[in-house]
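Each in structure tokens, the structures are laid out below.
Nothing in this text is a laboratory measurement; each read-out follows from the coordinates by a stated rule. The model shown is predicted, which means the values in this text are computed figures rather than measured ones. Cβ atoms are built from the backbone, for glycine too; each structure is taken alone.
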Structure I
Amino acid sequence: MESGLSSFLSISIDFETSHLFFPRIVSWVMAGLFGLVVVTKLLPFLAAVRSGEKDLPIIGESRDNFRFFGSLALIIAYFYLMDVVGDMFPFTGYGFLYVSMIFVFLMSLLYMHEKTKKGVMIVSAISIIAPACVWFIMAKVFYITLP
């Protein structure tokens, strides 16, 4: 009886696969939520499109091509340049810091409707302060390596 109870209460950890425990749980939860969204939102929407009550939102509507393709170009450049600049300053996180400042500034300017002096000054301040705070918290407080 003693050995059965002690084996029931003992824990063995396989360290080669233990790091996959929580990612598997998160993956299954996300897959379940995706399925729930498909069943509750997408299927009724597609039924309404088939019956003619609604139209597909991407067909026939205008799009701001400058902002759309500008956003794509900035995002691609952001990830590419973060690695390039990060290689210039290895293990410091300056690649993240400098490229994020420029990215936030340009992305904000891209979506700013009226470019006033005050608006550009606010965007400039935010583009310096926000990435610097994130860099400080991630690199100096939590010791997370940034590119």
Structure II
Amino acid sequence: MPMIDVYAPADTFAEPAKLAQELATTLMEIEGVPAIPMFKNNTAAFVHTPQAMSNVARSGDYVRVQVLTNAGALNREQQQAVVARFTDLVIAAGGTKDHVWVLLTEAVPGGWGLWGHAHTNEELVAAARDEIARLQGGATS
């Protein structure tokens, strides 16, 4: 149930809402999570347009994508896939290849707040399995 934040100058993307949806969908695919409401409703991307952006040379045409997940949610292969695919999506939406940064950040174990509770990765996986079983009309774990 990651959160994705995209920071870019205004007018970088013709369709920022479409990019946000594509990033959220892509991350769910990479994670391999089922497309059930519990996940679809809690995986989101936000496109922000800061008032000011600049590097030391006063260039501000950067796009910064920060992906926040619960600790241990992505293995190394998945991390590589997120960076590659997100970079491609941002470029296709209007960013420039040399100026796309994708940052992967993990919440501390037990620091992923959802439903008013700080969850560990194991608790989130167990909750997901319970929800899948409930939706399939079966018993929970």
Structure III
Amino acid sequence: MTDWYQWLLALHIVSFIAWMAGLFYLPRLFVYHVEAAKGDDGREQLFQVMERRLLRAIMNPAMIATWIFGLALISIGVVDWSAVWPYTKAVAVIAMSAFHMWCAKQRKAMEAGAYTHAGRHYRMMNEVPTLLLLVIVFSVIVRPF
């Protein structure tokens, strides 16, 4: 079990890091996209390609891998369900998945030319993954609850 645990934990952490990198970068791309000069089709298309590739090639697989390896860790019995930290982590991971889906929805809207928010909104939304990251890391490492 020790060998499996170490491999699953390493793969969980690596996939989580990749997922976080995408969650940090995609909203920043949204800022640049909406603030780009309208009517410049070259820039529009460049941002659309970057956003689509980031989401489909990096973020989606990383999120799926994070969930798979996390659930595999749970299945081998390494979580103490009598403590509070697994529940705070679970809520934060579900919220992060919801944020991921929100980003996917925003990307589709931008691709369709429906700019519903200004750059300032995406700058503020760019802080959501950081807050969730803090909850997850402190829940698992410090276990304050």
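Brief remarks on what is shown
- Each of the structures I, II, III was assessed by relative contact order in percent (Cα under 8 Å, 6 or more apart); the largest value belongs to III.
- Structure (I, II, III) behind the derived value -12000 of helix-only ellipticity at 222 nm (-39500 (n - 2.57) for each DSSP H run of 4 or more, over all residues; to 500): II
- Source structure of the calculated read-out (distance in nm of label points 7 Å out along Cα→Cβ at positions 7 and 31, 4.1) within I, II, III: III.
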